[in-house]
1. Going by Cα Rg over 2.2 N^0.38 Å, which of structures 1, 2 comes out largest?
2. Suppose distance in nm of label points 7 Å out along Cα→Cβ at positions 175 and 255 works out to 3.2; of 1, 2, which structure was it derived from?
3. Thinking only about Kirkwood radius over Cα pairs in Å, for residues 103-158 alone, which of 1, 2 has the largest value?
4. Mean count of other Cβ atoms within 10 Å over residues 143-150 computed as 17.6: which structure among 1, 2?
5. Between structures 1, 2, where is FRET efficiency 1/(1 + (r/R0)^6) of positions 31 and 135 (r between Cβ atoms, R0 = 25 Å, to 0.05) highest?
6. 1, 2: which one has helix-only ellipticity at 222 nm (-39500 (n - 2.57) for each DSSP H run of 4 or more, over all residues; to 500), as calculated, at -12000?
7. Tell me which of 1, 2 gives 5.8 when you compute distance in nm of label points 7 Å out along Cα→Cβ at positions 127 and 151.
8. For mean count of other Cβ atoms within 10 Å over residues 87-94, the calculated result is 21.6, so let me know which of 1, 2 that is.
Structure 1
Amino acid sequence: MKKIIFAGYILFFESLCLGAGISDKAFIYAVHKGAQAMMTFRVVDDEGLSVTDANIETGFDDPSPGQSIYNWQTDTNGICVVNGKTKGNMWYRITKPGFYQTDGSFYFRSKNPPYVVDGRWNPWNPTNTVILKAIKDPVPMYVKGVEALIPVLNKPVGFDLEKGDWVSPYGGGARSDFLITFSKEQRVKNDYDLNITLDFSNQRDGIQEVDIENPKVSDLRMPYDAPLSGYQTNWLSRAGQRPDTGYFGTLVSDETKNYFYRVRTVLDENGNIKETYYGKIHGAIHLRSAFRDDPKIIFTYYLNPTPNDRNVEFDPEKNLFGGTFHFAP
């Protein structure tokens, strides 16, 4: 898989050179035949402390024999210097018992020429600080990847997170944690609206979006705890097309869009939260077959079963729904 990715990079480099009119012979030679590269890793935990004896596996796109894979270790300061010959890219994987695995890649090239100096990629030996998240307190949770047929259009339908199903009469659910409405209106071929609305059954329930630029770098993509505040009681995602302005919005899969939510909230006599349940959603809430007669809503959610516990660090071995499918923590 990595070799296929590297091949794509090389084609990208070559087209980049031609498209940008780059005549740097050293750079073009390095893209085809490779050049020496060096990098200093600085590995820290989520509190900024150095991580000693972390294993770093690197893969350099070496033209001969095709890819060179090495293993390194950080010193007492969390520092490790790696080097190898590459056509321009290096992938890495950082692991240590008690921490979540972190993956990434690095493209050896400065923003401005010269890109290669004396057979070495420029910049030479940049410092790459990587956060290795500690495994703290993973807990059992209800976790499910939902791909559910939307039973009715233009009408809110309850979804029970503990049962993992629509509420009666559309499924076996009993409590409407989410109220999901999908509406669509197509006037002509290039003039239409698609809307997903998410509402809630209780005061102070809600959802908030968390944008994560690189969601698959660390096995633990989101913060350990759901926030106390900042939840909105109504969430809307729109998409469509207009004859004069074209497309707008999107209802497709997007791993950078993630969410925290709060449901089943009970208030005391003063309007303060007495009991509530927290969870998270990995990736965007999106649609499949939106224009067909069988549109489906797709999302992956995590629900902590303990009231008032904001911990959303999931133990992958303890999915309360059971099953053998592996979900990220």
Structure 2
Amino acid sequence: MKKVLVTGGAGFIGSNLCKALIDKGYYVACLDNLSTGHIKNIQSLINDYPDRFKFILGDIRDLNTCKDAIKNSDCIFHEAALGSIPRSIKDPIQTNDVNINGFLNMLVAARDEGTPKFIFAASSSTYGDSQELPKIENNIGKPLSPYALTKFVNELYADVFSKTYGIKYIGLRYFNVFGRWQDPNSAYAAVIPLFIKLLMSHQQPTINGDGFNTRDYTYIDNVIHMNMLALETAKDNAINQIYNVAGGERTSTNDLFLHIRTELSKYDPEILSIEPIYGPFRKGDVLHSLASIEKGREMLGYIPLVNFKEGLRRTVAWYWKSVFN
């Protein structure tokens, strides 16, 4: 049985990843300071798998904590970060501290402990001001926010540590991930859980800009699938690479709102009459995003398991059940 460490394992993506790894028979250690994650996301693992799941309350900004957490691990899944472009614009120092200094601590710990593989959450924000569609891994622009900059620096650090110290890494550029356990109550909540929360409360969501901007929304099961492929690959040429993780579909914010409203109206028909409010365009946002997933398909065998509309249907159903049952 292999041991893996998931940083940020009490967060949205991290908790889903922990559950999937437990289901596959791994021994899982979860490191999280609970600044954005929630113990409730992993409580069932703590209760049901005391011999295979270990929660470590700690901060990646402390190197000794990282080294202690990483001991005897066969792989690190580094999911811990301070997300949100608006948060990074408001507080770039903290974003830099967590996303760059914390990332560097994990790399140093992996180097010192001889951890065989380092898989980390990169970001589609790295494409910055590039106008190219679809987004191809080797073609990026200049970052448009402090958050995007930190995620780009992560990729550079991983590459340097590979060439200098022999670290074996895979970076996964997530595109607008959504699904179960995503927090709708954060001050920096992502658009899908926020829209769902507001509509369920019969409130009008605000769309930033004209709503014609587009995103490649990616259901959580596709992200977990890609992480598993990265973990289990035996192909040498698939290591030390960056991959897009996406659904390969493009949806405007206006259409996103309509899809969510339609799905929720199946439970509450009154929601169908709610219209959005339009506000100013948000600083640091890109206008359009669509991923090429050909590299992941070719190198790792990645094919999205769940398309956007089905993922949204499952997500809305999960939120409705979690609130009203």
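1. 1
2. Answer by label: 1.
3. Structure 1 comes out on top.
4. It traces back to 1.
5. That would be structure 2.
6. Derived from the structure labelled 2.
7. Only structure 1 yields this read-out.
8. Of the structures listed, the value fits 1.
Readers should treat all values here as calculations from the given coordinates under stated rules, not as data from a laboratory. As the structure is a prediction and not an experimental result, all values here were calculated from the model. Cβ atoms are built from the backbone, for glycine too; each structure is taken alone.
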